[in-house]
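Multiple structures follow.
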Structure 1
Amino acid sequence: MSHNLAPQPAPAFALPGHRVIALEGRDAIAFAQSQCMNDVEAAPVGRWQWNGWLTPKGRVIALFALVRVAQDAAWLIVPDADADALSAQLQRFVLRRQLQVTVRNDLHASGTFEGPDKAAGASFAGNPADGIELDFGGFGLKRTLRIGPAIDAPRDDDAESRWRASDLRLGFPRLPPSQAEQWTPQMLSLDRLHAFSVKKGCYPGQEIVARTHFLGQVKRGLTLFECPSEPEAGANVDVGAVPLGQIVSTARNGDGWVALAVLPVERPDVPVMSNGVVLRERALLAGLSR
């Protein structure tokens, strides 16, 4: 007689920092196409993509997952930026277009470190009325994000930290307010996530992004580090006493920390430090592109 027990599913936990901005109405998709840095019209109903909003100088204001929930509606799942402020900023550009920009406070987010029930890659499962699930996993790292009105997962600080650290390990920078409007999509290596377009029509910052791409001027990108103590977003990464780059995103990872830094693509293979703490370079995980 076997006494083996079936593995228990990983428990879900709340992600209270993730909020939803809904764009709804006849002109919602055209508006998103004109404002967002990725090709929204290339995502049919039922699919999602990484996306963001830029300054006219091509600096990232906010990053989000854009979910095409209907022919005339999209959800922006915003993990870090102030959703109320971002919604108000977007509203300024609506002008005569027929759409509503709304922060959906009735929707809640939860995560789990297991594969989705039905979603896969860039295809989400569910519906806007009852809730949706998205495949947030990468190679060797299963994760599922769920958004819906009836989600009531408990808070778990350790799980939230692990989720954030997983984002960084997969190359998705979690930008604190101090790092907004500082970096171009290329500096944040967002090409790895297929998060921006250099071919679609005009959007804020498009000229800078396209020129950098087509002239081959990408000189800086993301590097992942582990460190024993808490790094500081905005702190320099140094070689000796010489600044080499800057930390843009941090997360607690078990007993240590992980950090993403923007550094020169071509740089000496020498030890680096930040605020006197040695940083250990690690390879970014693949598989989060959508």
Structure 2
Amino acid sequence: MGKRIEDLSTDIYNVLDQRVQHEPDTTLAAAYAMRIGGELAKSTLPRNKPREKGKMWASDLGKQCLRQAWYTFNAPQYGEPLTGQTKFKFLYGNLLEEAVLYLAEEAGHTVSHQQYRVEYDVNNDWKISGKIDGLIDNTLMDVKSTSSFGFKRYKDGINQANDSFGYRYQLGYYKEFNNIHPLPSRYAGFVWIDKQNGHIKYTPCRTPTSRILTLKAKEIIKAVDETEDNVVRGYTTEPYGKSGNMKLRVGCSYCPYKERCYKDSNGGKGLRTFLYNQGPISFAEVKREPKTQEIT
């Protein structure tokens, strides 16, 4: 009897549980060791190569802000460089992904099509390209590592209301436009990893249709051909408490182009960022001076 994707986390825990006898497949482990070594080497390479017009990534479809797309293709020089800390965070996520896929196979689940490239021509000048994490038990899967807070947010499923980073759009692209034969199951989902506490959870996901995804791609293409000021921001600012100060929303706070985008904020001084207990917060308008350290 085949394994069920719904039992993935339990099966992985059983492989690791010292109370459960398990004999590892050394050949399988060696293959994943090679993959992990590749991730380690790749992490030291630059990730700031200019993006060429005519080719968008699957992850671009999930970004709500069209102005970010404009900067990506027209003015990449304004982007914040990736720090060593940020790149280590990406590396950590990639290693956790490999660990989950290895343990899924070790537990008897079927894993296939890892890093399989999916391409789609939007028109004669533009195409979309991306690589899937893989199929587990014939189910298209995206493996995401997150904080304990994020895990609580997504463990019961991801939908339009809580999908702040557009994860469903990227997964939907792979589901709608792959040319895998025989076709995988119509099901798609996420494997969430709580990187602080070791929790793992699979959740199925309803993804956008091919029509919605194609329309989003065409919106991006149109925005890229506009001028900077004609492309509206994807997010508005929001009040921080009762101070009257206006801060960036989550989608903006992670954007590498936020300094350029908000260069005229705070009376032309640009964004002001202050360090709070929960982390740095960037303000587009400061009416009351925060009683905490400003980051310059």
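Just so it is clear, none of the values below were taken in a lab; they were calculated from the coordinates. From a predicted model like this one, the values you see are computed outputs, not experimental measurements. Cβ atoms are built from the backbone, for glycine too; each structure is taken alone.
Calculated for structures 1, 2, volume of the Cα convex hull per residue in Å³, for residues 100-195 alone is largest in 1. Across the set 1, 2, mean projected area of the Cα convex hull in nm², for residues 180-243 alone reaches its highest value in structure 2. Of the structures labelled 1, 2, which one yields 4.5 when distance in nm of label points 7 Å out along Cα→Cβ at positions 36 and 276 is computed from its coordinates? Derived from 1, not from the others. If Cα Rg over 2.2 N^0.38 Å, for residues 68-131 alone comes out at 1.33 when worked out from the coordinates, which of 1, 2 was used? Structure of origin is 1.
So helix-only ellipticity at 222 nm (-39500 (n - 2.57) for each DSSP H run of 4 or more, over all residues; to 500), computed for just one structure, reads -10500; which one of 1, 2 is that? The value was obtained from structure 2. If P(r) over Cα pairs in 10 Å bins from 0, in percent comes out at 6, 28, 35, 22, 8, 2, 0, 0 when worked out from the coordinates, which of 1, 2 was used? Working through the options, I get structure 1. Please state which of the structures 1, 2 yields 15.9 when mean count of other Cβ atoms within 10 Å over residues 84-91 is computed from it. Value 15.9 for mean count of other Cβ atoms within 10 Å over residues 84-91 corresponds to 1 out of 1, 2. Here percent of Cα pairs over 17 Å apart, for residues 12-155 alone is compared for structures 1, 2. The highest value is that of 2.
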